[in-house]
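Pasting the structures in now, so scroll down.
The numbers here are math on the coordinates, done by the rules we state, and not lab data. Because the structure is predicted, anything quoted here is derived from the model rather than measured. Cβ atoms are built from the backbone, for glycine too; each structure is taken alone.
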Structure 1
Amino acid sequence: MAKIICFGEILLRLSPELNRKWIHDASMPVFIGGAELNVATALAKWGQPVKYCTALPKNFLTLEICQELQQKNIDTSAFVFAGNRIGLYYLPQGKDLKDAGVIYDRADSFFASLKPGMINWDAALKDCEWFHFSAITPALNEHLAAVCKEGLEAASAKGLTISVDLNYRSKLWQYGKQPADVMPELVQHCDVIMGNIWAAESLLAIPSSIKDSRGIAKDELIKTAGESMKQIHLTYPMAQSMAFTFRLHNSYFAVLQQGKEMAVSKEFSLSNIVSKIGSGDCFMAGLIYGLHNKQQPKDIVDFAAAAAAGKMKEAGDATNQTVEQIKSSY
């Protein structure tokens, strides 16, 4: 069966417990993560054929990571091994990636040093029918934006379905380019776009009349999502499926526009949150899962939103929920 290939950096997340507890305990949990890897891990968990493409140094840490991914049924044959560093980031326990507390230590990783021509895309994309990436990779530097473009052009030439997660991390865009100067050239290749109205504004310069979801009625959020999606489709006619998520004070829901049909998910409670890390990636995986299996829009968006809400009740970066567990939650 043809595979879904995800492209991005594998990171180690170090998660200290604050108030100097990590110092006194001489202990700091380490998680294997990265947005695109979280997507791949969920899809593999749900029985989808998955390949991962990344670049890592070859040492005992990365070899153990490979073995772990292979055990999860993720094809690692598209890995490029060279260099000396794997990327890191530090995020205190209980914090969100959008908080000021995140510290990135990935600037000199081997992945960050990739340049066009270093990945054999013809070999990497062999036996694949879907290519997924996120806005995190082109945020790192100009060379990686060019590598993304190279991969997207290769995937387009082979007729692969292409998806993007418009995840915006302001701390990463530090190389003199604004996101809206880079992302439109990449998104023009995409069939599937996931994000929210604010990411569309930051990354694609699609303006939103709402600057924050607090105090905004659900109907108004849905209406604004529809307006934003209409503008995206006019600008990027390849995009036939668009999904936006909304995390309110104590609930979570999503909107999917597929062709001329709009579907709104059920609303899921956000009580008993353990960690918000990876919830957007879990939604992205749910979206790909539903589209890849040609499900109906309402079924797709309900499953994806339920998966994301369920992920917030789990520790770690990638979900361990089964398809049956997710469906039973709604």
Structure 2
Amino acid sequence: MKKIKYYLPGRGFLAFLFLFINSCISPVNDIPDDPRTFDPPKTNLLELGSSLPYFRDYLDAMNQTNLSDILESDGPYTVFMPNQNAFSRFRKDYNISNTDELSDEILKDIILYHIIHGDWTLSSIPRGYYPTLALEKTTGNPIDLFIENNSIFRLNGIFALDEQDLSTINGTIHSIDRVINIPTMGAHLSFNEEFSLFYEVLLQNKYDVNYAVFLSEEGPYTLVAPTNEAFLTFIDENDAWNTADDIPGKVLNEILRYHLIETENLVLKEGIENKEMTTMNGQVFTILINSGNYSIQDGNGNIAHVTRKNIQAENGVIHQIDRVLLP
């Protein structure tokens, strides 16, 4: 009987077969590009906003007040753009049926307050105060927006984010579901936990002035506000006090009045060194500048350093200090 011979393929044939099979199989890691992530944007802020129906009310308000050109300019800008749900809430809060019922001046400020300088994605913007395009009336100083972006993202203390990082050639849009109100000085104090103790003291009902109401009035005012750490140090310096509640109302009232300046929105800038400011209680403190750093000398010669200057509100400006001033 004839034997059947079996032939094993040579190495060359095996190599050819391996290459042929591999050429028929798509690489596992060949993930197609995501155009939302990798393609460069081709539209500007106005074009993108206008293409999305849920920004209709905001864009209509911009057209009404002749502000649309801002979104076509080079910028770059970051726009926290209120969507339709935001404007529905806004109209209900203001008891209006249409934004046409608001004056152009009010509407302009609202629109501009939602725009900040720079192209900020949500992951890149740190916690802090950001000057908006809305301006304080007496000085033209930009009104600040307070952004928290640690474990949470809030605008002036409000959870408002709906959709993030809509990129354009001249900036970024973040959709929000609330219209952000322009803050008063009192509101700015309430947003930032660094002022929580000072704000709690302001709200106490044992003064001849209702400071919560006062700091929400028209102004303009200037407030130098001690941080929590500064206020706790002040309490610790008196053995009879354990908390702010232990400080007599008369003492606190004089201290609060000494931290307030009426009738002026005092922006800290070059040229005001050694300037004496008359406070609400009629006494003065002196503004000092050293190598670009600002400080305040009180009536007792104590020095408080300005650790954050020019926190601008609608009705005045706040300067954060690291010591309680004493008249």
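Listing for the model above:
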quantity: Rg/Rh (Cα atoms, Kirkwood Rh) derived as 0.94 - corresponding label from 1, 2; calculated: 1
quantity: Entry that produces -7500 once helix-only ellipticity at 222 nm (-39500 (n - 2.57) for each DSSP H run of 4 or more, over all residues; to 500) is calculated, selected from 1, 2; calculated: 2
quantity: Source structure (of 1, 2) for FRET efficiency 1/(1 + (r/R0)^6) of positions 176 and 296 (r between Cβ atoms, R0 = 41 Å, to 0.05), computed value 0.40; calculated: 1
quantity: Parent structure of the calculated result 1.00, given that FRET efficiency 1/(1 + (r/R0)^6) of positions 144 and 216 (r between Cβ atoms, R0 = 35 Å, to 0.05) is the read-out and 1, 2 the choices; calculated: 2
quantity: Source structure (of 1, 2) for FRET efficiency 1/(1 + (r/R0)^6) of positions 64 and 264 (r between Cβ atoms, R0 = 30 Å, to 0.05), computed value 0.35; calculated: 2
quantity: Among 1, 2, which structure scores highest (criterion: FRET efficiency 1/(1 + (r/R0)^6) of positions 112 and 312 (r between Cβ atoms, R0 = 35 Å, to 0.05)); calculated: 2
